[in-house]
Each structure stands twice: as C-alpha cells, then as structure tokens.
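Participant: Some structures to go through are shown next.
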Structure 1
C-alpha cells in the first residue's frame with residue numbers, strides 16, 4: 001500500500017516514513033501543503049496522513065479541494081490541534097479520521113490500516129490468485145499452504161500485482177505504486193524484482209502453471 005505523509009516537521013515526517021516502511025508501506029513525504037496537494041494530482045495513494053498547519057496550503061483547504069475533485073482517497077488528519085471544534089471542522093471538510101499529537105504509532109498504524117480496508121480501496125486483508133495467498137495484516141505469503149519468505153519490496157510488489165490481478169501492468173505503473181516518489185528507479189529494476197518473485201512463487205512449483213506472466217511489449221500480470 002502507498003501512503004502520502006504531508007507534515008512540515010521533518011523529524012516527525014522522517015519517523016513516520018521509517019515506521020510505515022518497516023510495516024511494508026510505500027511512503028511519499030511532502031513538507032508543504034502545496035507540495036502535498038500537487039502530489040495527489042500525479043500519484044495514486046491508498047491513504048493520506050495530513051497535518052493541518054502547513055506552509056503553502058493548509059490541511060483544511062487540501063481536504064476540501066480533493067473532495068471537490070471527487071478524490072476519495074482516505075484522509076487521516078494528524079495534528080496538534082485537539083480542540084473539539086478543530087476535530088469537527090476537519091471531519092466536516094472531508095477527512096475520514098482525526099488523531100491528535102502526541103500519539104502512539106501503533107494507534108496511527110491501526111487507524112491507517114482500517115482506512116485502507118474500506119470498500120473504496122479493498123474489502124479484505126487477504127489477497128489471492130489460485131493457490132497463492134497474501135495477508136496484509138500478518139505479512140504472510142503462502143502457495144499451497146507452503147510459507148514463502150519475501151523482502152519488504154518483494155512483498156509490496158506482490159501485493160500490488162495481486163490487487164490488480166489479471167490486469168496488465170506497465171513498468172511505469174509498478175514503479176509509481178511500489179516505489180516512493182523520490183526514488184530513482186529504472187525500468188530494469190522492475191525486471192529484477194519480477195525475476196526474484198518468480199524464483200520464489202513460481203519456480204519451486206514446477207508442476208503447476210506459472211502465476212506471473214510477461215506480456216511482451218506491455219508489462220506484467222498475475223493470474224491463472
């Protein structure tokens with residue numbers, strides 16, 4: 001899953017980015033409201049974590065503008081403004097959740113996961129194609145019940161493929177969803193990770209059909 005964190009306090013932003021990446025999220029960070037709002041027009045996110053008091057465009061205006069544009073990406077406001085009227089204003093402008101600083105990262109993580117499970121994104125933590133199963137809460141991957149160990153990036157790539165099962169995905173789409181905005185990733189890196197995934201989820205099961213398919217001239221898809 002891919003997150004956007006819009007937070008002008010660099011220390012907090014860095015801590016959040018590190019924490020969510022350890023939980024196998026792909027994370028973009030914007031330090032101004034304007035930068036964050038611009039990213040929402042060029043990138044797709046599963047959830048936005050948004051401060052209210054930001055340089056450039058404030059969080060309330062970002063929420064209002066996104067909803068006017070029919071952008072229904074879940075938004076969690078994370079702010080030091082904890083008065084009841086602030087919460088009401090934030091939720092009324094289109095935010096889906098509101099958490100005040102200081103906060104426990106475990107609670108923030110749980111809230112973000114809950115938002116990402118809403119029907120507008122995905123209805124289940126379990127993703128599967130044929131005998132291959134992935135769970136985004138336990139970070140487990142199995143094929144025919146046999147556990148498969150993946151690196152964080154391999155897990156993110158497989159999760160994205162499974163969320164778009166039976167759809168052809170270009171290398172550019174994969175880079176956009178699996179790597180963060182600032183990563184300098186070349187298309188051949190995608191080939192490397194696809195090859196790594198095949199070695200783990202297809203090659204050990206030689207008696208069965210391969211699940212990851214190359215569509216020459218277009219990209220990749222996963223399916224049976």
Structure 2
C-alpha cells in the first residue's frame with residue numbers, strides 16, 4: 001500500500017460559536033483519488049478551508065509528515081496542498097495566461113513555469129487556443145478547466161477539487177473526470193469533494209461520506225456505491 005500523504009484526526013471546526021465539523025478522521029494515501037461526498041451543508045467546503053489553512057480548527061492534520069495546525073494558508077500552499085475552489089473563482093478580467101500564472105508563483109524559475117504551461121496545455125489544448133482570451137468570457141466548462149489548470153501550475157502533491165460538477169453539463173463533467181484520472185497518472189494525489197456522489201464514485205478509489213459534519217461511512221467507492229443506505233440517500237435508488 002502507498003504511504004500516507006494526508007492524515008486527519010479528530011478534526012473539529014466551525015464559524016464563531018457554530019460547530020460545523022465534529023471529530024472528522026480520514027486518511028489519503030499517495031497516488032489515490034479519494035472522494036469526500038455528502039449533501040449540501042454537510043461540511044465539505046468547511047473541511048477544505050481547514051485543510052488549506054483558511055479557518056482554524058482543533059485536532060490534528062499531518063501532510064507529508066508535517067503538522068499543518070500552526071501554518072498559514074500560504075505556507076500550506078507552498079507545501080503542495082492546493083485547492084480548486086467551488087465556483088472556480090477565476091479573475092474574470094484577466095486573460096487565461098494571467099490566471100494560470102497566479103498559480104505558478106511558487107515555481108520561481110521561468111523554465112519551470114514554461115514546463116508547467118506545457119503540461120497543462122497538453123491536458124487542456126483549448127486553453128492554449130484561448131490563452132489570450134479573458135477568463136470571464138469562457139464557457140462554464142472552459143472556466144473549470146482553467147481553474148484546474150491554475151491549481152496544477154503550482155505543482156501540487158495533493159489537489160483538492162471542490163464541487164467540480166457545479167453548473168456543468170454531464171458530458172463536460174465526464175470529460176473532466178477523465179482528466180483527473182490522467183492527472184493522477186502524472187503523480188498527483190486527488191481529493192475530490194462532490195455533491196454529485198455518482199460522478200465521484202466513478203473515478204475514486206475510496207470514499208468518505210460526510211453528514212452533519214461527521215464521517216458516517218467510508219470504504220472502497222465500488223462497495224459504497226452498492227450500500228443500500230448510500231444509494232437511497234445520494235443516488236436516488
């Protein structure tokens with residue numbers, strides 16, 4: 001089995017006096033695609049914000065053997081833990097190229113940045129065609145590609161993708177899932193956070209189900225997809 005890349009133990013977090021996450025424990029191994037699924041309001045995005053160093057928490061977060069609890073968001077990002085935010089959050093009035101450069105500032109040398117451009121353009125040829133176009137003028141699917149590419153420009157060890165399916169046609173989502181598989185093949189571990197449980201299970205090796213801020217089920221995605229309670233609650237079966 002691959003070594004552990006991320007270990008989260010007894011994580012609790014919230015906003016002011018309102019608790020959102022309650023004793024969340026999970027693990028991601030190097031080279032996996034792991035799905036974190038649950039309904040809207042389950043705490044998925046809050047969990048990503050904690051992992052990214054945006055909001056405080058109690059419990060333990062170990063990334064590549066390093067404790068993240070006291071680190072700033074910039075320090076977490078520099079370690080290679082990179083989030084693709086819900087809603088893409090591109091800079092609409094900047095070009096595709098300039099948006100991608102925003103993800104590359106940790107690379108430093110121009111030769112490394114150019115290599116990163118080459119890699120993301122090989123994944124998303126349409127972005128090369130649109131490189132001088134304003135990000136806000138792209139289609140929804142192209143904007144999601146740009147958001148993923150921006151994250152990849154940072155050379156992540158763990159790429160956390162938040163609600164990739166939001167606002168996308170099923171055919172576009174299917175294509176992006178294939179891209180995530182290719183990204184994993186290039187050595188990037190992926191945490192896929194999704195309300196679309198069926199889509200997440202399609203590519204994930206393992207999955208965790210989050211309800212009301214707590215992990216209520218975990219296991220191989222193929223097995224969870226057959227779980228009657230999961231099917232009833234999330235797959236409409």
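Just so you know, all these numbers are worked out from the coordinates, no wet-lab data involved. These figures come from a predicted structure and were not determined experimentally. Cβ atoms are built from the backbone, for glycine too; each structure is taken alone.
Participant: Can you tell which of 1, 2 yields -12000 when helix-only ellipticity at 222 nm (-39500 (n - 2.57) for each DSSP H run of 4 or more, over all residues; to 500) is derived from it? Present the calculation step by step, with values, prior to reporting the outcome.
Facilitator: Numbers: 1: -12000; 2: -9500.
The read-out was computed on structure 1.
Participant: Assuming 1.37 is Cα Rg over 2.2 N^0.38 Å, for residues 53-156 alone as calculated from a single structure, say which of 1, 2 it is. Don't skip to the end; give the middle numbers.
Facilitator: Values: 1: 1.37; 2: 1.16.
Matching structure: 1.
Participant: With relative contact order in percent (Cα under 8 Å, 6 or more apart) derived from the coordinates and found to be 16, which of 1, 2 does the value describe?
Facilitator: 1
Participant: For structures 1, 2, calculate mean count of other Cβ atoms within 10 Å over residues 45-52 and state which one comes out highest. Walk me through the numbers on the way to the answer.
Facilitator: Numbers: 1: 25.4; 2: 22.0.
Largest calculated value belongs to 1.
Participant: Upon calculation of volume of the Cα convex hull per residue in Å³, for residues 21-76 alone from the atomic coordinates, which of the structures 1, 2 produces 79? Could you put the intermediate results ahead of the total?
Facilitator: Details: 1: 79; 2: 97.
Going label by label, the one that fits is 1.
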